[in-house]
Structure I
Amino acid sequence: MRYGTQKHSIDILFILLIFAGFLLTAVLLVSMGTREYRGIVETMQKNSSLRTPQAYLMQAVRQNKDEDAVQIEEIDGVSTLAIRREIGGLPYTMRIYVYREQLMEMLTPEGNYDFTLAAGTRILPVRGLELEESTGGAVIARITDEYGRISHCLISAEP
């Protein structure tokens, strides 16, 4: 009788060891997968933070195909991209600028300078935006993203 009981105990111990090995392997695979997933998400966020401001500026400029609709203006020491357009038959200016490490947008009636830069709408975090006029009505933008990486883009109303 004892031999059968001892064999049965060894079988149970063997099954428990196999199950513990399976659990350990599963936990290791899940933790490795989680680490990889976090790395991929972080890389995607960094790439997005570099490309999104460029795409936003390009789209804002390309919505206006009027001559001289896009200019660079300095307001309170901050360089702004001023885009003029008509809404409902009335002239407005949309200004895009960086204020307190945020890309901001503000729509005001044409010629209205009675506002503060803090009143704009926050778009996304950006450390800096330097604008320079180029030939043919294009604008060269130097964008510093929230991670400190710098990108340059040529923004033109022509696609």
Structure II
Amino acid sequence: MPVPTVADLTEPIPFPADAGTPLWTERRSLPVGTIYGVPLAFALGLIFVVSSLPGRVALAAAATLIASLLVRARRTALIETFTVTDRFVMVRQPAGGRAAIPVAALTGLTVLGDRVRFDSSHGSLTFGFVRRQRALLRAIATAAPNAAISRDMGAFCRT
């Protein structure tokens, strides 16, 4: 189960109006393709299997309904956007939540399974779920070459 993004800052940092050149960006969203795509595929497949005309019409109507729900759900599926620029590490949420840490203040980065925690002199910022971790590590190595990068192997085995 993915965990939420957490900003544990020791002092409030104003969110930058001009963040700089983006080096890495990832959008975290709900898996609506999986949630609605599997029933849609079954409904479409069953249209060809069912021999009765009323059954095909009912399955076609169900497939149309599921497809419309899929399109509607994709519009509101965004949870948050992670961004690393040459000057800031940021997270933005559609509901208005946002946090940023200056890259110059980064002291370290820890990969905790599918989460990534940025430690700085201003506190820490933990990204809840990062798919493209290697690309993120390359961007951090470019933006903050002096930041220590480590992996917490205990995050993989919680026994």
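As an exercise: mean count of other Cβ atoms within 10 Å over residues 19-26, calculated from one structure in I, II, equals 15.4. Which structure is it? Don't skip to the answer; put the middle values down first.
Details: I: 10.0; II: 15.4.
Value 15.4 for mean count of other Cβ atoms within 10 Å over residues 19-26 corresponds to II out of I, II.
State the single structure among I, II that was used to calculate helix-only ellipticity at 222 nm (-39500 (n - 2.57) for each DSSP H run of 4 or more, over all residues; to 500), giving -11000. Don't skip to the answer; put the middle values down first.
Numbers: I: -14500; II: -11000.
Only structure II yields this read-out.
Any idea which of I, II comes out highest on distance in nm of label points 7 Å out along Cα→Cβ at positions 59 and 91? Please report the intermediate quantities before stating the final value.
Details: I: 2.8; II: 4.4.
Across I, II, distance in nm of label points 7 Å out along Cα→Cβ at positions 59 and 91 peaks for II.
Starting from the value 1, 8, 13, 15, 13, 9, 5, 4, 4, 4, 3, 3, 3, 3, 3, 3, 2, 2, 1, 1, 0: which structure in I, II was P(r) over Cα pairs in 5 Å bins from 0, in percent calculated from?
Details: I: 1, 8, 13, 15, 13, 9, 5, 4, 4, 4, 3, 3, 3, 3, 3, 3, 2, 2, 1, 1, 0; II: 2, 8, 15, 16, 14, 10, 8, 7, 6, 5, 4, 3, 1, 0.
Attributed to the structure labelled I.
Matching task: 17.0 is the computed value of mean count of other Cβ atoms within 10 Å over residues 107-114. Pick the structure from I, II. Walk me through the numbers before you get to the answer.
Details: I: 10.6; II: 17.0.
Derived from the structure labelled II.
Where is distance in nm of label points 7 Å out along Cα→Cβ at positions 27 and 147 largest, in which of I, II? Show your work: numbers first, answer last.
Numbers: I: 3.2; II: 2.3.
Comparing I, II by distance in nm of label points 7 Å out along Cα→Cβ at positions 27 and 147, the maximum is at I.
If you work out relative contact order in percent (Cα under 8 Å, 6 or more apart) for I, II, which one comes out largest? Walk me through the numbers before you get to the answer.
Working: I: 17; II: 28.
Top value of relative contact order in percent (Cα under 8 Å, 6 or more apart) goes to structure II.
Comparing distance in nm of label points 7 Å out along Cα→Cβ at positions 11 and 115 across I, II, which is largest?
Going through I, II one by one, distance in nm of label points 7 Å out along Cα→Cβ at positions 11 and 115 peaks for structure I.
With mean count of other Cβ atoms within 10 Å over residues 35-42 derived from the coordinates and found to be 10.0, which of I, II does the value describe?
Numbers: I: 10.0; II: 14.5.
Answer by label: I.
Here, each number is a calculation from the coordinates, and none is a lab measurement. Since the structure is predicted, the reported quantities are computational estimates derived from the model, not experimental observations. Cβ atoms are built from the backbone, for glycine too; each structure is taken alone.
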